[in-house]
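Peer 1: Okay, got some structures for you below.
All of the numbers you see were taken from the coordinates with simple rules; none came from a lab. Keep in mind the model is a prediction, meaning the values are calculated, not measured. Cβ atoms are built from the backbone, for glycine too; each structure is taken alone.
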Structure P
């Protein structure tokens, strides 16, 4: 009961933060969610699934109730899931219509890219799509530079300040894109909190279900094709996003929002999984068979 009450309190803090001004696409009515915080009943006859990910968690999206946990508080590298914090800060501090001039440093970052050009002018909105859909490092870096006036350490300090505000006690950031670094880590539990907070942003809810799209520079001379990095979109599960991440150190990582046939939503996290999509499916199937929302 205490866990459930704490979860409800956390929900009131997490679900109340919508985008400011012209960033809002459609408001997430947190009041209606908080009125529908039924605690699911647990069928203890169902044997827990065998998950080989190093850290795993599943929670009720609406009230944060813990449904499954395995090494959920261990510190682990999180690869591009880091971008959820980067995008969150941009949405809270910048306008979608703002125009970013891409730096040479942004185009030179390693890893996944959409191949932005030095000096290219492109909207914050388009860069956000690129950071979330194909998980483009150059787009996320360009956003961090824009927000901080080119001072990446200052932007990272904002990331850590926001982590502290959200109560992410097992999280620390050293870069805005998720490059392997011993100091860039989180836990599955903390990511469940960050995931629920980020999903409260209407732009994020809109972007993370897009499978492919094309964006362009402000003058239309440069175009970039975006294809989702989330292979669960379009599966037999009703997947509503959220964020992938993969590096040599972090392994295969995934946060997913999944809804069952009765409209009950869960958030799952798997970190360093040998098969993140299959293990997420296994976990979601088990949760929906094991818990009943009356």
Structure Q
């Protein structure tokens, strides 16, 4: 059985840890409120952008455009959004599992990392880290998403990559965060039709899209806007999910620390009671020996 000194030292250590987890929970709660409002207010725009692009593509028929056709490259770019810090439960590991558990072959992937945790884990597992932009996740800006989008589209045009994906955590609510792997290019209309829940009549589906100006010029403007918007939306969702996951993790850690402290107090009282009983027994035994 542990001594009273060991139990007391252990209790003090856990109490110090509990103070840290409480503070981190409060910080995450404050950050979550701001990130949550931002994510919820922007979700409608990015969802509408995604659905609009899919609707346009479904009505366009065959278009000979670089962003609409495979370019022959087997390399796949994956934008992986995680956090720069840990202590967020399974937030980062769920994104890594999403990549490693997918049908995408490791040797075909070029990882565009946003977040040190995902970058370090995937690098240890042998994935190629094409670019590291971990600083973006601290305070995501639309200009950051635009710059990344331009680099990805240029690599796609040059045939360096043949597909573009994004892996992020979709913020549903404070306690629900869904790891999501989304294909951005080339636009796979059939695969995404059911995903966005866009139901139209048969006559509506047969109606073709008319472009003004020419379809190539229009898509040159629309597709970069689409990719940039989805990346920026994913960043906003990921920040809210990270703070929500960290708040839950710190709340759980604080509760566990409270339980451990209660258990140690019980052990300490038992040890103290046993020590007092032993001293009384020794005193009584000594008194009996003197009277004998």
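Peer 1: To test your reading of the models, identify which of P, Q gives 18.8 for mean count of other Cβ atoms within 10 Å over residues 146-153 when calculated.
Peer 2: Comparing all candidates, it corresponds to Q.
Peer 1: Please state which of the structures P, Q yields -0.56, -1.04, -1.14 when log10 I(q)/I(0) by the Debye sum over Cα atoms at q = 0.09, 0.14, 0.15 Å⁻¹ is computed from it.
Peer 2: Of the structures listed, the value fits Q.
Peer 1: Quick one: helix-only ellipticity at 222 nm (-39500 (n - 2.57) for each DSSP H run of 4 or more, over all residues; to 500) came out at -10500 when computed from one of P, Q, so which one is it?
Peer 2: P
Peer 1: Let me ask another. Work out which structure the value 25 belongs to, where relative contact order in percent (Cα under 8 Å, 6 or more apart) was derived from one of P, Q.
Peer 2: Corresponding structure: P.
Peer 1: Of the structures P, Q, report the one carrying the highest value of FRET efficiency 1/(1 + (r/R0)^6) of positions 58 and 98 (r between Cβ atoms, R0 = 35 Å, to 0.05).
Peer 2: Q
Peer 1: To which of P, Q does the computed value 2.7 (distance in nm of label points 7 Å out along Cα→Cβ at positions 82 and 154) belong?
Peer 2: For distance in nm of label points 7 Å out along Cα→Cβ at positions 82 and 154, the value 2.7 is produced by structure Q.
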